[in-house]
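Got some structures for you, see below.
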Structure I
Amino acid sequence: MASSLEACIAAVRAKAPQAAPKVGIILGSGLGAFADALQDATAISYSELPNFPQSSVVGHAGRLVLGKLGGESIVAMQGRVHFYEGYTPQEVAFPARVLCKLGIKALVVTNAAGGINTAFQAGDLMAITDHLNLAGYNPLTGKNDDSLGPRFPDMSTAYDPKLLRLLEKSAVESKVPLRKGVYACLSGPSYETPAEIRMLRTLGADAVGMSTVPEVIAAAHMGVKVAGISCITNLAAGISKTALSHEEVGETAEKSRGIFQRLLERFLPEVARS
């Protein structure tokens, strides 16, 4: 894997030779527009990067954007790939590894998620405090690459407590209401059944989605700190009074764009300076 990563990194450096990002962010379904706020930006299509998987899902633009926010260097992924698209767990985690190899000090993962906690409403933002990997796969399966990280990485603080406190502080300062909770990852692409949502609630999940966890595991493997934010774009099956759809996810994410951008504009530069 190391050689594949180096080839991809070399391609990024060739297109953005001056870029030295301090923070990386992965933008989930309907949230990619945030990258348009970066200044002095260089945008690179995933198709231009060797070994970089291509997103096939609506709402994922498929571009790597390197630029400035609040005077700090940021790299953003406009969209991600998923296991349900037919990629291997290792391929799903590969883009996160590219961000880490670019030298970032912290990775911020975002996603659109279904709300399980009955106190949540569509449009809420939730800081991820921990996760449940119920997807049935792990990107570290197979031979370990010792140059990237240990065979058995610790996940006790996969979501860094210091970054969580900084995220909460940024939310207060930017006047953005912020929930906290546990994110459950299932493989998809079908949405969960009401029985599965009852199971997840019993297990302690507050939100559910089909992404994020492989990227967090890869970052933890490489020793990079992580913060996570879910945009609650719909209420989960058995809670919602309407049928679930990807269109609803995109529509709600768009409505939450203002508060999402306001929070990140405060939070990301603070992470870079911390």
Structure II
Amino acid sequence: MLNNIYKIVAVFCLTLLASSCYKNEVKVYSGPSQVHFVNSHDNVIITEEKMIVPIEVGITKTVDYDQTFKVVVDTENSTAIQGVHFELASNDVVVPAGTAIAPIELIALNENAVEEGATLRLTLDAENKENVAIFDDKFEINLFKFCEFDRRAFVGKFNVIEESRDGTFVYEIEIVAGESTYSVIAKGLWDVGESDIEILFDRKSLDCSIPDQFFFDQPSAGYDNVWLKSLDPGLYNSCLGTIIELEYLVYPKEDPLNGFDQGTFTLEKIAN
């Protein structure tokens, strides 16, 4: 009897194992080899006379032969002009046999760069339209003029455009100089008026970030020991006094994985 029970249990375990393996089976992609952009957008401040900006395309399936695709400038949806704001090293992009990623070489031109930025939208094309994916088939980049860092550009009244899980919010904050030459203090981020938040500027990368710091404390409203930090840096522009897409996380200090909110801050200076 005991041996029969062992046999039944063994068969049951094997059945569960087989069922588990079947459910977790990963299906191999069997569609055509299609090209797409690896990223959908970027913002670049031009720091050189002719600045190389790498853009990558990928394919959904590698093949044993070279593939050539066309890089097309969408002039209707671009304010950047070829030969004025940018050049393309080639209008073709070649994905070598056996590889999945290839670069497009964009050359951003500093001479005619503008403070407010020029927008370039690129698309992809091929002789066989089926070889162009219907996802990530557009790439948009904003090319900004470089200005030497001046902290005064980031002090004063600012409009915040906040994109978060709950939607888009626009409100006003004040920014004052920080203790460090390359820091400022923002008052009112996330519409929390009493909290001062430090923003740091990186002079090497033109990035700015929010170091991990205490934000506010309102236990009665369900917010206990709330902290704030940036997940990805924002891009600052000293010409305009703007900070673009500074990605943030608002979270309880005791439970960092359970964030209250996540999104991006874009700051635009209000003219005096």
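The numbers here are math on the coordinates, done by the rules we state, and not lab data. Computed from a prediction, not measured in an experiment: that's the story for all the values here. Cβ atoms are built from the backbone, for glycine too; each structure is taken alone.
Computed over structures I, II, mean projected area of the Cα convex hull in nm² reaches its largest value in II. helix-only ellipticity at 222 nm (-39500 (n - 2.57) for each DSSP H run of 4 or more, over all residues; to 500) computed as -3000: which structure among I, II? Label of the originating structure: II. Assuming 24, 22, 14 is semi-axes √(5λ) of the Cα gyration tensor in Å, for residues 68-227 alone as calculated from a single structure, say which of I, II it is. That value comes from structure I. Here distance in nm of label points 7 Å out along Cα→Cβ at positions 188 and 252 has been calculated and equals 3.0, so which of I, II was it run on? Checking each candidate, the match is II. With distance in nm of label points 7 Å out along Cα→Cβ at positions 76 and 212 derived from the coordinates and found to be 1.9, which of I, II does the value describe? This figure was derived from I.
Of structures I, II, which gives 14 when relative contact order in percent (Cα under 8 Å, 6 or more apart) is computed from the coordinates? Value 14 for relative contact order in percent (Cα under 8 Å, 6 or more apart) corresponds to II out of I, II.
Please state which of the structures I, II yields 2.7 when distance in nm of label points 7 Å out along Cα→Cβ at positions 52 and 220 is computed from it. Answer for the origin of the read-out: I. Looking at mean count of other Cβ atoms within 10 Å over residues 108-115 for structures I, II, the greatest value goes to I.
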